[in-house]
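Q: Below, each structure is written out as structure tokens.
Every number here is computed from the coordinates shown, using simple stated rules; none is lab data. Note that the structure is a prediction, hence the values are computed from the model and not measured. Cβ atoms are built from the backbone, for glycine too; each structure is taken alone.
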Structure I
Amino acid sequence: MKRIFTIIGWCTIFLCCACNEKDFLKETPLDFFSPETTYKSYSDYQSAISGMYSQVRGYEMSSKGGIRTLLATDIAYNARKDGDRWGNLSTVYISSSEQVEAFWENPYKTIKNANAILTRIGKSELSSAQKAVVEAEARFFRAYCYRNLVYYFGGVPIVKEEITSPKRDFVRASREEVLAFMRDDLKFAAENLPGIAEVEDGKVSDLVAKHYLAETLISLGDYKGAIQYAGDVISDSNTALMTKRFGTRVSAVPNGDVFFDLFQRGNQNRKSAKNTEALWVIQMEEDVRGGYTVTTDYDYPLERFHVPSVHTLTDPDGEPGMLGPRSDFNVGGRGVSYMRTTEWMLNTCWGSDFDKDLRNSAVNVIREVIYDNPASRWYGQSAIAPESMSKNYKTNDYRWYPWFSKVTCPGDHPEGLYADKETGLLTASAGGTYADQYLLRLAETYLLRAEAYLLDNQKDKAAADINVVRRRAKASDVDPADVTLDYILDERARELCFEERRRITLYRTGTYVERTRRLNEWQGWQVEDHMNLFPIPYSFIEANTGAAIEQNPGYSN
């Protein structure tokens, strides 16, 4: 027994002497996610990148993100004309606004994740080719987020590396420094991302990076460089505007047109729908893991916001004039009248092409509503004609207004949203927009290159690019002499209404204040000179105790 204890004692001494205290005390988490366990294999990095796609989808396709870039601009305002939903700009354009704070915090969250990837990729065991693609995608998302920040706020702090300990001494870089940082990231992405024919639907490619690089170069005054990169996108053999009817609704909607087809469910992606115009499409799959739900929520509520509450209309007798929220061109789903277009966007912008421009056709802009409740004695008559006008519409005109059908899917909502498929009645959870959503399509690249040509004093080439887009819409050509920045912004509205982040476009071009004052008939008077930028959130200024952060002009803390 004594011999056994002696052996155990010597073994214990040997083990204690043999161990490396540093390695022994080093904590290696094995049962939860940490940077050390998360970033190992190529699939680990791809999962991290998927997280950034999810983040971008989360704030671009939400009522707190993308929809807020449309309200209180030259194209749209709060349909109910109250203080909510950007109806009162004096409560939004303040440094304590939670709504503005979201535009600051969300991009920085994605930048944080991009930097976590970039900090580790160099020391990983990935192949050189894998490292290049991962780095390119991470740098693309970092640049995309700084794009939002620089146009909304001007110069902002540039965070180039992962922050692993509390930091309270951020300083603002200049607008030009942020743009130059974006340029470098986007150049790397453009050179190292796969071609558009090689990527899965929903993924960014070299052409997406080149488009945003062209936009960035315009802001830096490098118009010839912008023309070159936008030209690379346009001339790529895998891209072309869609000019003929295509996709899922050709037979179901015989009076449709190619512009209508662009926005129908199932028609957005390159691989599945052969849509050569699509450059970057946010995937809006319903009821799948990582997708959106139809039974409990309306995750991207663009239909809910823009489509009027048609289903609530009463007839002249005060009785229900409508059967309920229906999936058709008459009702449009389950809208609640939160966002209507300005008179300029609805009528004036079409000019002499009002009756010929496809983007204003009867299937793309709905301008009539008919009582559809068979129990009403007014069944089949107009709900807005003077002789049969809806009773509650007279007192609440937000209950109906003309609306753009691209925000919904009339006659083609997801199966799970129907309460009665035969009548088209929808459930109470309807209100979302379930078609995949363009963040970028080729028509925008044409208009971006037109902007670069204009600024480079090549108005003839600017007009040629604009006319490619207008001819697809059956609209009249613009004369080179009539091409101005204002005209290009008009054309962007006609082509990209409810697609582009309109506030970013107006901030980027320095035209938000002037155009919103002039074209937004309801709240243009609310726009003050300093509103060409958001205020820096006070919560950030207050927390940054190690360095002073200057507030944007016109705002107080």
Structure II
Amino acid sequence: FTMYLRQMKKHNGRIYLAIYESYRDSHNVPRSRSVKSIGYLDEFINLYDDPIQHFKDMAYDMTIENKSKTVHSINIDLQTEIINGLNIYNVGYLPYKHLYNELGLNDFLINKQRYLNVEFSLNKNLELLVFSRILYPNSKKSTFENRARFFAPFDSGITKDSVYKSLDFFNQYKDDILKLIWNNTKQPYHRDASKNFYDCTNYYFETEYNDEDIFDDEGNIIEKGLRKRGPEKNKRPDPIVEMGLLMDGSGIPMAYDLFPGNESEKLSLRPLLKKTKAKFGIERTIVVADRGLNTSDNIYFLAGKNNKEHNPMDGYVYGQSVRGADKEFKNWVLNPNGYQCELIDDAAFIHKSRKYAKTIKIERDGKRKVPVHVCQKQMVYYSSKYARKQRKEREKMIEKAKDLIENPAKYTRATSYGAANYVNNIDYDRETGEVKTGKTLSLDLNKIKEEEQFDGYYSIVTSETELEDHEIRKIYRGLSKIEDTFKVTKSNFSSRPAFVWTAEHIKGHFFTCFIALVLIRLLEKRLGNKYSVDKIIESTKNYNCINLDTNIYQFVYRDEIIDEISKEFGINLNKKYQTKEEIKKILKY
């Protein structure tokens, strides 16, 4: 950068003086910009013998001064030994910190802490837990011990004990913070609450025991234990905690809830949706969920009878099990009439749809099943590729079932999962889970024959009877985003197994995972949805610097994503060398 004196003749004939700086932009094109306005030349005639030379000298001095700030000499002693400890620091948490502050989380926790008698910083502890969950997922103990890997180490306001103690507070503020996030992202990120995607998953804990329920003096449950044995996704025998996640139409998580691992996911949707709509001020929404949530009570809760032209209730788009449907539906699926050929994503499908008055039975007073008629649009698709896939999967299970019949002692309830569906007379010991002896096991040929009929078929049902088939299909396909979100928590964030034990700590742990999810999805959106979560995390994890001397740091990584972050947040992340003060400034410490 070179400073020079610029003389500009104005329309009144006077000469105006200013000092300009010449530089090259990001495309290496020469540019200039004003750095100091001086005034009219005739104003300085009586002040200096040669005003032009005086201000040229000033420009030269400014150039030298500027270079002294940008050029730094370092003397290197080749005999210097490596210091103990870490000398590489992550600055890639920068976009997450900016988003964290943008959501108002820092101000919220700082304000809350004013009324608390705690010596540690809730905000700093949450920052450490969230940024570490994204970049360096590990146990709380390891997270604390490795806090120095961040450029501005989390020393002030944080102790090993505070990392755990802070979890107790986070869950107290969960609902208010979720609403705060919604309010602060609704407009800037164009969040879409007209559709909400819902799904459940579970997280296992490496412990032998279920959590006990807490009862009052009269024997009523006042708090349910969270970690309970239930149907774990990977068939593990460990106690699990279920999470129900609500995601908006933009693909950003909205709300979540935890419930005991032995409870059915079918019951989890209604209370969370009701609470979230009331808290966020959401009106009508269409809930999109897989077939596991497709129950009569969930249908009626969302859409009622759905027989009015302007139905004020919510709507649904559900997956529908063909094999688990009633006889009338199965006959309609197998009837060749009405099918049309269609090309979807370069794959051939046949499909048909109908509007149908379906009879469902809903629960009333906790006991009776009351028949109700609802209006529903039903769609069914057939794919030969999907049929081959299902057939291949079943063949594997049949082979396993045959081995189970021949060698029942090798199997338990957990290890026989899937294959046991094709075995007649199978039973298990309640205590050990082992296969009971004494009964003749045989292959269930009728079940296999029944399933074969429906290979390749899948179905979608909806309350939105006026929507076109392709619109409904597009809405339902958005469910893959929430499935991907769960994969992020389990693989990228390593949220299972969870190494916390008390109910409050478990809830606090999943709160930090949720905040991390929101941040990574917001960053993904800010970058135009051009990069996968894996690539974003890899880039920000690699954006590190090393200390050259007490005040100078050298950055050692740059890629396309770092350049995009630099552009999106208006921060220069491309300089190879920066001072400590410059780095702190971009981190806004």
Structure III
Amino acid sequence: MATAVARAFDTGEHLAVQAGTGTGKSLAYLVPSIVRAVSDDTPVVVSTATIALQRQLVDRDLPRLADALADVLPRRPRFALLKGRRNYLCWNKIGGGSQAGPADQPNELFDPLAVTALGRDVARLTTWASTTDSGDRDDLTPGVPDRAWAQVSVSARECLGMARCPFGGQCFAEHAREAAGRADVVVTNHALLAIGAVAGSAVLPEHRLLVIDEAHELADRVTAVATGELASTALGVASRRIARLVEPELLQRWETASGRLIEAIADNTPGRIDHLGDELATHLTALRDAAGAASSAIDRSPGDAKAAAVRAEAVASLAEIGDTAARILTSFTPAIPDRTDVVWLEHDDDRGGTRTVLKVAPLSVAGLLRERLFAGRTAVLTSATLTIGGSFEAMATAWGLAGTPGGADVVRWSGLDVGSPFAHATAGILYVAAHLPPPGRDGAGSAEQLTEIADLVTAAGGRTLGLFSSMRAARAAADAMAGRLSTPVLCQGDDNTAALIEQFAADAATSLFGTLSLWQGVDVPGPSLALVIIDRIPFPRPDDPLLSARQRAVAAQGGNGFMAVAASHAALLLAQGAGRLL
């Protein structure tokens, strides 16, 4: 694999590498990356999907390789970790530059206990700011809820900029960017790659060589970043942010437009929207225009940092909402077969209530990746699971490397499967409980299934990772096991995921049940994991708005939408889930 990576860097041909667990793939791409970066004085960017792999690279693999290669290279290799701005503390926000406070968290206003908890978390973050060297949220242990972190951080749109901010010289995010600019290997995440691709901005140091680990996640992470949404929470935050910055007439116009939109979508049935009705179109147009008018009315003249930060946050909120409303309206202009965006409505549970969200996402990110991420660069994409039926074609198409549209330049790429050091046929047993009734549509397991799970966990002496297709199924199984097993069973949601995995790994008798986020990236070596239970093949929901639209698009081109989208999705997830046993 290392030889193939070095060759790809030399030839400029993109490389997809499937490397099973235990092959040492991180070393196989880091060694040629370091050698090339130091020899040519050009940085290599390495991107991961998970924090766990980032920490492995930065805390373990790169320091060891820097020591090992120091004597054979012209100088000692340098490396740095870079994340999006929202991941770092903002000194201006902490120093009172923007008094967002609980008003940015509408659900907290009527809950004194929540406000007290929020205050404690913010006070803790303020104290931590004076002791941390990085300001990186992931370095805070234990962590804090999103609502607390939002009080001490800003997005790129909300940032005043280093030149205008009174704390520019102390900025954690800018220090991280400066360190990345000096590094030979820059470790980042798929989300930041996606931000650069979607926004078309230089958020990473200039680079020609790119390594993407956990590449099976790339398309989904880019899709998530490219997804826009309109929800009552964001509209309410924008209202509070602009309340003292615009004239009462403009504020009333904004609140009327946002209120009518929320009323309209709250009354609609969740699901994909293929045809934009006149009423919804009218409300979206009014919201877009109100956002533009309010933004134009906000004074952007220089002033003190506190006032500038308040204005920046207000303008950022309006811009995001206005852009999303405009994008939704525009998405319906082409006929269905020619559309590039999918629009749908969701009703989410939110602290006992229902949160209505109007979303828009790209039908495919292949073109975006091909034109804005891979163009002018050489990329190595690797993971333990990249092939379906022995072929890289499905993943390469999702990345925009294969299946290029007519008129587009053909992208040169190749695939390599280096196999696995494990003898799967002799080291493990695959058991399919074919005698059980088919799983129910409600997600909960049958009595027979729960009995089977209890028997299997007992036979394994605990040591079980249960992977379920829904949180309801995971919780029902965990609750049922409590009365049947003598060994402990943890369930996702009992604590943060990292803490649960740590407890699971520390006690060989403990089992851990959970859902989708446990399917990937959980690494528990040793005796603590001997059995992986998967409750059903993880096909996406038939009514999933985005995946069903992708199936329809494939079928419209004469393909098999179910096999190309739903079955491929399930096959990769199944391989990832089964891989937890390794």
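Q: Computing distance in nm of label points 7 Å out along Cα→Cβ at positions 379 and 395 for each of I, II, III, which one ends up highest?
A: Numbers: I: 2.6; II: 3.1; III: 1.2.
Between I, II, III, the highest calculated value is found for II.
Q: Matching task: 22.5 is the computed value of Kirkwood radius over Cα pairs in Å, for residues 123-410 alone. Pick the structure from I, II, III.
A: On the way: I: 22.5; II: 23.3; III: 21.6.
Answer by label: I.
Q: While we're here: Among the shown structures I, II, III, from which was the value 1.11 of Rg/Rh (Cα atoms, Kirkwood Rh), for residues 267-434 alone calculated?
A: Details: I: 1.00; II: 1.05; III: 1.11.
It was calculated from structure III.
Q: Right, something else. Using mean count of other Cβ atoms within 10 Å over residues 43-50, single out the structure from I, II, III with the greatest value.
A: Details: I: 16.1; II: 10.4; III: 24.8.
Once mean count of other Cβ atoms within 10 Å over residues 43-50 is tallied for I, II, III, the winner is III.
Q: Work out which structure the value 1.09 belongs to, where Rg/Rh (Cα atoms, Kirkwood Rh) was derived from one of I, II, III. Don't skip to the end; give the middle numbers.
A: Working: I: 1.05; II: 1.09; III: 0.96.
Computed on structure II.
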